[in-house]
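Novice: Multiple structures are listed underneath, in structure tokens.
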Structure P
Amino acid sequence: MGFKFDWFLKGMVAALVLAFAWPDPGARGGFLHAELLNKLGVALVFCLNGLSLSLLALKAGALRWPVHLLIQLCTFGLFPLLGIGLIHVLQGWLSPDLQTGLFYLCALPSTVSSSVALTVASRGNVPVALFNATLSTLIGVLLTPMWMAWLLDRTGLHFDVVPVILDLLVWVVLPLVAGQLARPWLGAWAARHKARLQVVDRLTILLLVYTSFCDSVRSGVWSRQETAAVVLTVVISVLLFGVVLGLIRTVAHSLNWSVEDRIAAVFCGSKKTLASGVPMAQMIFGGNPALGLILMPIMIYHPLQLALGSVLAQRWASRTAVPPPP
């Protein structure tokens, strides 16, 4: 499974170019009415996620609690702690908005689709990957805004986390539950049209990417950024991925887990979600004109984790099959 610069990644580039070339429609007050459109887009993304989520498929991986514990601790514990350390080290090197974006990357939940896809390609424990990726999304609705509230309070900015969590419950959790409740009637239809629904999901995310950058472009936020800051963000993203991946592999090996469990732990514990990160940022940061800048680290981390993960998947998929221990 090699890394492919697929249509979604090309669409991200196109959305950014369009935002820089023509920001007015997606900015506040534009004819797209981004304030309402973004919330409807968030609801649609999570409703489709709920519709495609099979609880029966999750049961198979639910009992491997040591693996789940390691993955969730890495996602919502190790990553944010590394983010705090990086912010202290990078004082003066990155703008406050980029530092916020870097920590937001660290506070995000894991991915669902790419974690599972890479685990499948690597012949890892797919039920464990599916269970943890889904669990991470649900936990992130609470922990991600709480981590951001902590950071912003530390920097002297008031951040009322209760309205944000209520917004996430209304526009994220309720659509997710609604999609899940609709599965008895629409589940078979969704399975038949999975590819088309995924296209709708990805196009909605690209629309959210576009509107997220429009305000920051129109307010001139990007004109104050240097190329060195972007390059430094790329380097930090690679280091973050490498450090977390190395720690997970070390712990999993020391606990003598099976190769399949190690693969699932590595891919779920080292990933960060763009698909949920962009919609959640719309809820958490609202009308912040620097939203595009805050999203830059996750938009850099996303293709990097796919590229590096694909290299690992190729290597692990070619391993010789070993019989399970007695």
Structure Q
Amino acid sequence: MSIKYQRLSEIITNFKKSKIFVIGDLILDQFIWGDVSRISPEAPVPVVHVERESFMPGGAANVATNVSALKGKAAIIGVIGRDNWGKILKSTLKRNVDITGIFTDTKRKTSLKTRIVARNQQVVRVDKEVICQINKVLSGKIIRHIKRNARKIKAIIIEDYGKGVVNPYLIREIVKVAKKRKIIVNVDPKEEHFSYYRGLTCITPNQHEAEKATGIKIQDTRSLLTAGRKLLKMINAEAVLITRGEQGMCLFRKKGNKITHIPTKAQEVFDVSGAGDTVVGAFTLALASGASFEEAAHISNYAAGVVVGKVGVGCCSQKELLDGIRQDNKK
């Protein structure tokens, strides 16, 4: 067995010692599963015969679920509405994730994304949500919860889906707490909010988000490097990890101006839903467990390779992650 596997295995085994706060937009994912045998006479669309439905945590809740699946200690912080969807979302989380940081806003609806899937193919997605920034009272509750529990955690993930939980005031206060306690803070960004994220540990945009933030079209290695370096300067972060789908990842380090290209480990791609959630979850958990930025990026790359091989918003278990690394090291 190679030294590389032994080192990554050691880090992954330490996941159980790390508690992570995941802060951001909470979404309930609904899946309606069925079959298609004909086209509607009313319009040129398939008629789906529904066989079953299921619910899964989405958005920041999916990141927390990913951390838990990897055997990290996950605590979720966010806002739901006082509605049935919020109750269902909490019920999908409470067995594996600390939900004491979920707050209720009576003027808000819990975000619901309904995906209709026929023969393992997504036919359509329907979103029900109200997008508006949370008020200062709710932001204050979140900040007080973080301060009360900061000594228990090793890292914070900010998961920004642009629904209104993540705002400049909240991030400024999180950064203050994190610097005082030496807590890692990583963000999975929303492209319109890059001006919010200064002073964090690392940002993990996909290629499209990196292009929008920098105004640079990434077409080759030269434009990729230019965009990555520009992001490092813009955000003033220690690192930037740009995910590039089938082209893998590229890690930019502020210290030493180091750049690491990481090829994808995905064998087959069935569904990219939630892949970014898996990346930021595994990457942050690895950093909290003693990994270098490069080691954490490799671990998150393996985890993403597992998830995109599944249909629907899925998670990578610790066993699947270790098996994937082990098999790759045998080649």
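Every read-out reported here was derived from the displayed coordinates using simple, explicitly stated rules and does not represent laboratory data. Not measured: the values here are computed from a predicted model. Cβ atoms are built from the backbone, for glycine too; each structure is taken alone.
Novice: Tell me which structure, out of P, Q, gives 16.9 once mean projected area of the Cα convex hull in nm² is calculated. Intermediate results must be reported in sequence, preceding the final value.
Specialist: On the way: P: 16.9; Q: 18.0.
This value belongs to structure P.
Novice: Related question: Can you say which of P, Q returns -23500 when helix-only ellipticity at 222 nm (-39500 (n - 2.57) for each DSSP H run of 4 or more, over all residues; to 500) is computed? Working shown, then result.
Specialist: Working: P: -23500; Q: -11500.
It must be structure P, since only it matches.
Novice: From P, Q, which structure was mean count of other Cβ atoms within 10 Å over residues 39-46 = 20.8 calculated on? Please report the intermediate quantities before stating the final value.
Specialist: Numbers: P: 20.8; Q: 9.6.
Label of the source structure: P.
Novice: Further, regarding this structure: Determine which structure produced the value 59 for percent of Cα pairs over 26 Å apart, for residues 151-262 alone, calculated from the coordinates; the candidates are P, Q.
Specialist: P
Novice: Supply the structure label, taken from P, Q, corresponding to percent of Cα pairs over 20 Å apart, for residues 119-214 alone with the calculated value 61. Don't skip to the end; give the middle numbers.
Specialist: Details: P: 61; Q: 45.
Here the read-out was taken from P.
Novice: Comparing relative contact order in percent (Cα under 8 Å, 6 or more apart) across P, Q, which is largest? Walk me through the numbers on the way to the answer.
Specialist: Details: P: 35; Q: 18.
Largest calculated value belongs to P.
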